[in-house]
Structures are given as C-alpha cells and as structure tokens.
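Asker: Below: a set of structures, written as structure tokens.
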Structure I
Amino acid sequence: MSMSCNVGSLDRIVRLVVAAGLVGAAALGVLSGWAAGVALVVAGVLAVTAVVRFCPLYALLRIRTCPAEGR
C-alpha cells in the first residue's frame, strides 16, 4: 500500500473546515472534558490527512477523492 494521493481538493477543504470547527468548539467551551479531548484528536487527524493528502482509512476502503493525475 503506497502513500499516493487519495484525498481530493474538496475533501481537503471540508476536512480543514470541520477541524477548525472542532477546535473552535473546544476552545469556546461548547465541548468540554473528554468530548473536547476527542474533538481535538479528531481535528488533528483531519488536519494532518488534509495536508498530506493521504487518508489511511480511505486506503483500506479503496476510496479516492483526488483526480487520477494527482495520484
């Protein structure tokens, strides 16, 4: 299993927006305690997978949202 691109542009934007929302919710106190911790971990995973354009779960499920020339 190689680390070729499997996260497309729209997918990256959605991941970053959701990550920012989760971080914001934790920072503003909308989420607290263990829920805030889980939200921050999920936000971190979403942000990293958006930046590196590779999602291990997508690779396992054989999902690709990036165009063929980006692979």
Structure II
Amino acid sequence: MKYLVIYERTATGYSAYAPDLPGCITTGPTLEETERLMKEAIEFHLEGLREDGLPIPAPTTTADYIIAA
C-alpha cells in the first residue's frame, strides 16, 4: 500500500507522520534519515496491527500544492 507522509522542518531536523496511520510518527536530523525512519515506522506499525488482529487502514489521504499569488 502507498501511504501519504507529511514531512515538517523543525528546529533540530525533521518530523514526519502518516495521516492514515494515527500514531505513526518519527523524527530525524536530516530529511533523508527521516524518510528512512518513516519507512521503518510504517512497516513496524502495520506489523503491530496484523499481530493484534486489527484491520489495516486503507490509504485515503491525498495532498496537492496550490500556487497562491
């Protein structure tokens, strides 16, 4: 499945979260490290849901950019 991930710049690096996977978040010193950690976090989150017999949420969130004048 393909989940949307939001990356935000922080004072010390980056944070990331997946809106369709509540509680699935991570932080890192660089964008590249945060991307790697987020991939691991999503895999771990989904594995935990499976082990607990919970449903895997379908990806529903989308994003786009709007150019404002």
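Since every read-out is calculated from the coordinates, none of them should be taken as a lab result. On a predicted model such as this, the values are computed, not experimentally measured, just so you know. Cβ atoms are built from the backbone, for glycine too; each structure is taken alone.
Asker: Taking Rg/Rh (Cα atoms, Kirkwood Rh) as the criterion, which structure among I, II has the greatest value?
Answerer: I
Asker: Let me ask another. Please compute distance in nm of label points 7 Å out along Cα→Cβ at positions 22 and 38 for structures I, II and give me the label with the greatest value.
Answerer: When distance in nm of label points 7 Å out along Cα→Cβ at positions 22 and 38 is computed for each of I, II, structure II gives the biggest number.
Asker: For which of I, II does helix-only ellipticity at 222 nm (-39500 (n - 2.57) for each DSSP H run of 4 or more, over all residues; to 500), calculated from the coordinates, equal -20000?
Answerer: I
Asker: Looking just at relative contact order in percent (Cα under 8 Å, 6 or more apart), which of the labels I, II belongs to the structure with the highest value?
Answerer: Biggest value here belongs to I.
Asker: As an exercise: mean count of other Cβ atoms within 10 Å over residues 14-21, calculated from one structure in I, II, equals 18.8. Which structure is it?
Answerer: II
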